[in-house]
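Alright, structures below, take your time with them.
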Structure 1
Amino acid sequence: MAQIDPINLRGFLIYKGFLDRSVQEALVSEARAIAGAAPFFAPVTSRGQKMSVRMTSAGQLGWISDRSGYRYEANHPNGVAWPAIPEVVLDVWRAVADTSRLPDSCLINFYGEGARMGLHQDKDEGDFRWPVVSISLGDDALFRMGSPTRGGKTESIWLSSGDVVVMGGDARLSYHGIDRIRFKSASLLPNGGRINLTLRAVDQGTMLQQPSKP
């Protein structure tokens, strides 16, 4: 992992080129192993709209989006427990998160050709003292950042394979999303696409609450 200073955009700390190729390859290998145990699935919103990404998770909890709302669950939709978060993934958290608190969940999103993620807040964790750490692997993605309130001006930056983003402090509840990817712009994934690993520390009491609705 490179010793570099992050770019600060709207409170988002963006570590460009933080992970070298060998670490990226190790992370992809671990993501594939996780998906082998807990397969990628196509999430839908509470309104029944199919998302363009496919997702799975690792850790004590996994994030779920379906007609019941957005929430964390202890098991994959098929009933199996989520695999543990690999150490190589936790090492990234330890390097940038500035806390001894380890994440409970690693959400894994796969972006194929044409996939995107609309502006949203990460707000289902129950305790917002802890940052969210996002790892980019594969194709370039146009990352859009807003403010903690919907609407207003936004700012965008291209994220490349090996970039890491930390959302904490003032940016913890800021809206953000992926407008598009440059399909097959990187060689890490031979068939193209982007893998995004998002590490979150979750208040486990949220499992007992009603699912949140967008």
Structure 2
Amino acid sequence: MRNPVIPGTTLAIHPERFPDAAIDLPANGRQKAVLGGGCFWCVEAVYLNLEGVHTVVSGYAGGDPDKANYEAVCSGTSGHAEVVEIDYDSTVISYGELLKVFFSVAHDPTQKDRQGNDRGPQYRSSIFTANDEEKRVAEAYIQQLDNAGAFTAPIVTTLEPLDAFFPGEAYHQNFARRNPQQGYIRAVAQPKVEKLIQSFPDKLKGDA
């Protein structure tokens, strides 16, 4: 259930002032990252605008493979989080830069098992790591943000091993761009995209 009413959050006021990742993955061609920041429509809408991002697929991770479908995930009992799988060119945009956008623009990492009025473990703030190096970079960046006092509340983002990514149903893909006048998209996704454009103009695709 998508609720467009978003109460006050601890989202960063000045995302552009967030630190760059002090520890990052080496540039090594095409890579994938799996991130969960609440409604996957909104997270997808942000990352599709970044230079170096080839595709973004909305889907599910972290739960029972037999229940990797929207109805089961929405029940909050399947164990999954709504996530996006980002296929990116690490010679253009790094894993650390994706994390910087994730924490500063794409969602509020201080809300446990929710984003705004979307409530349940399926909306948890989560980073699904494919290997130890991704986990090391993510842990180090969260520590950087804590040290910098980036938020007024604790970061509750979970770091979970990526056992499998399950693409979501076709009607979820590229949802925000296909439905720009939908109420939830106008209230929640579009402000995040606008914040991205304002805060990271040098990271955008030419058509963003």
Structure 3
Amino acid sequence: MIRRAALSLSVFVALAAAGLAAPAFAADAPPPVTAQDHVLGRADAPVTVIEYASFTCSHCADFHNSVLPAFKAKYIDTGKVRLVHRNLPTQPANVAAAAAAVALCAAPERYFDVAGVFMRDQANLRTTGPQPWFAAGIAASGKTREQIETCLDGPTIRAELDAQIAGADAAGVAGTPAFFVNGKPVADHSLDALSAAIDPLLR
């Protein structure tokens, strides 16, 4: 079930997730955007913002809950930016990896719905535990619980999550959330900082 799937991924992500706290970058850009990525915005948007995030990271939740609505209205809905969301699970690694897997198993058009639910309800993990949190994510997935569990038991999602973690590692990402604007890192996830990186590229 969901609990078993989460535990099966814990060893897989433990080393990559251990100790992540604040973004740090090497000189390398993240891997290019492919059809496997989950993207908000037009494919031909002039600016691409890649976000590495964890569904158990409080700063990631802050971005999605407090910054993303204004960012979406200013840049994504106007066709100026496409936002690419990639997963880099942080502690507790088994919970974050299982949540990422649920989102990846969702119907493609529901990925950001699941992400939004997990970020919105993240604070409830401390009081309610993970089961209601996962249930809400699954309810937003466009698939049944049985379909999600079948997906979690297969090798495809593990390989996809592995590739996202490897891409973050190759780009020198050492914490979440981490943002790249047209391949260049931006350390601050505030709207002002992202705007400062994006606006010169739109002139």
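Just so it is clear, none of the values below were taken in a lab; they were calculated from the coordinates. In this text, all values refer to a predicted model and were calculated from it rather than measured experimentally. Cβ atoms are built from the backbone, for glycine too; each structure is taken alone.
Suppose you compute distance in nm of label points 7 Å out along Cα→Cβ at positions 110 and 142 for every structure in 1, 2, 3: which one lands on 1.6? Write down the numbers at each step before the final one.
Numbers: 1: 2.5; 2: 1.6; 3: 0.8.
It must be structure 2, since only it matches.
When mean count of other Cβ atoms within 10 Å over residues 174-181 is computed for each of 1, 2, 3, which one produces 22.9? Provide the component values of the computation, followed by the final result.
Working: 1: 19.9; 2: 15.0; 3: 22.9.
Label of the originating structure: 3.
Kindly point out which one of 1, 2, 3 the value -4000 was derived from, the read-out being helix-only ellipticity at 222 nm (-39500 (n - 2.57) for each DSSP H run of 4 or more, over all residues; to 500). Attributed to the structure labelled 1.
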